[in-house]
1. Among the shown structures I, II, III, from which was the value -8000 of helix-only ellipticity at 222 nm (-39500 (n - 2.57) for each DSSP H run of 4 or more, over all residues; to 500) calculated?
2. Can you tell which of I, II, III yields 2.9 when distance in nm of label points 7 Å out along Cα→Cβ at positions 34 and 58 is derived from it?
3. Once distance in nm of label points 7 Å out along Cα→Cβ at positions 42 and 74 is calculated for all of I, II, III, which comes out largest?
4. Of the structures labelled I, II, III, which one yields 16.5 when Kirkwood radius over Cα pairs in Å is computed from its coordinates?
5. Check the numbers for relative contact order in percent (Cα under 8 Å, 6 or more apart) across I, II, III and tell me which is largest.
Structure I
Amino acid sequence: MSTRLLWIINIVLVAAVLVLIALGYSMAATGAALVSVVFSAFIGNLDKKRKRAAFVAEHGSVEQIKSTEDLSRFREVRDRTGRVHAVREVRRTYPGMELTEAVQLVDDL
């Protein structure tokens with residue numbers, strides 16, 4: 001099941017919470033809201049694992065990226081606009097890369 005479909009299901013669940021509140025069923029709304037929060041955490045975790053698996057399948061590791069990719073553009077971004085912008089650009093380029101890995105990559109440039 002795609003994460004997009006799961007997010008749509010969660011939006012419907014949030015809409016149900018709003019309807020239950022409007023109808024005065026506060027206990028049911030509270031339960032549905034709790035389910036929505038847990039479901040959101042599940043979807044987020046599932047999406048993160050999917051992105052990481054795609055990253056590993058495509059690039060292998062950060063060390064492989066360092067040895068095979070031209071990373072000079074990230075160095076330029078770091079020198080021009082700062083470390084945070086460079087890390088953000090690295091993570092946009094490699095979506096499955098962990099934040100700590102991106103920071104280390106930028107620091108190693």
Structure II
Amino acid sequence: MRAIDNVDWYRHYTQYIYCYIFPGLFPFLGAAAIVTGFERLGTPLPEWLAALIIVPTFPLAIMGFIGILAIDLPGPITPRWIRERNRERRRQHRQRRAERRAARQAKNTT
């Protein structure tokens with residue numbers, strides 16, 4: 001298994017795995033395992049316990065799905081350093097685009 005010792009994984013395909021799939025998937029799989037465990041034991045799962053386990057997992061799964069679609073999630077959900085890096089990346093992208101546009105216009109005027 002690969003040990004993560006720096007933030008090079010960010011802006012890589014593993015970003016979506018670590019930031020969005022794992023946090024949304026593991027609680028959902030845990031809830032499914034608990035429900036399946038009760039079914040295998042042959043004991044009925046109390047409805048209050050099912051609601052306590054399953055209901056909170058759906059928003060997590062939905063937020064994970066939204067994150068995979070590359071839609072920015074609000075502050076409490078996405079870590080601050082990711083939001084700051086995204087802002088910096090967007091700023092650099094806008095700057096490079098403006099420079100390319102200015103170079104293209106200068107080339108067209110000559």
Structure III
Amino acid sequence: MPNWVRVNEFVKGYAFSDEKMASVFGFDASDSNMANKCFKAVIETALGDEGYLTLTCAYKDDPKKSVVVIVMDDDNDKESLMKRPSPGSLHPSISRLMEILEGPDVWKKT
């Protein structure tokens with residue numbers, strides 16, 4: 001299970017994509033119940049405890065469209081966070097999930 005820690009206002013990392021999960025696991029992307037089941041299964045079985053800070057809910061432009069982000073870095077200054085380089089290599093448990101993730105990018109924590 002992920003380490004649960006408090007993070008700053010902005011987070012950099014990789015977001016779970018309902019559309020990508022739907023494509024990989026073969027369900028309709030508008031089926032939020034199935035997306036939630038897949039997300040839960042992934043974090044319980046495939047995402048390790050190492051290589052990231054925590055998971056958090058965040059959004060890009062619309063707070064009503066939040067996503068779950070695997071947090072690699074955080075800051076209260078969005079511009080500073082955007083300028084910092086992403087880690088060179090990802091932990092294997094994150095690398096193997098890239099087909100259902102978007103990023104790296106910066107989101108605002110909900």
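1. III
2. III
3. Checked I, II, III; max of distance in nm of label points 7 Å out along Cα→Cβ at positions 42 and 74 sits with II.
4. So the calculation was done on I.
5. Max of relative contact order in percent (Cα under 8 Å, 6 or more apart): III.
A short reminder: the numbers here are calculations on the coordinates, not readings from a lab. Since this is a predicted model, take the numbers as computed values, not measurements. Cβ atoms are built from the backbone, for glycine too; each structure is taken alone.
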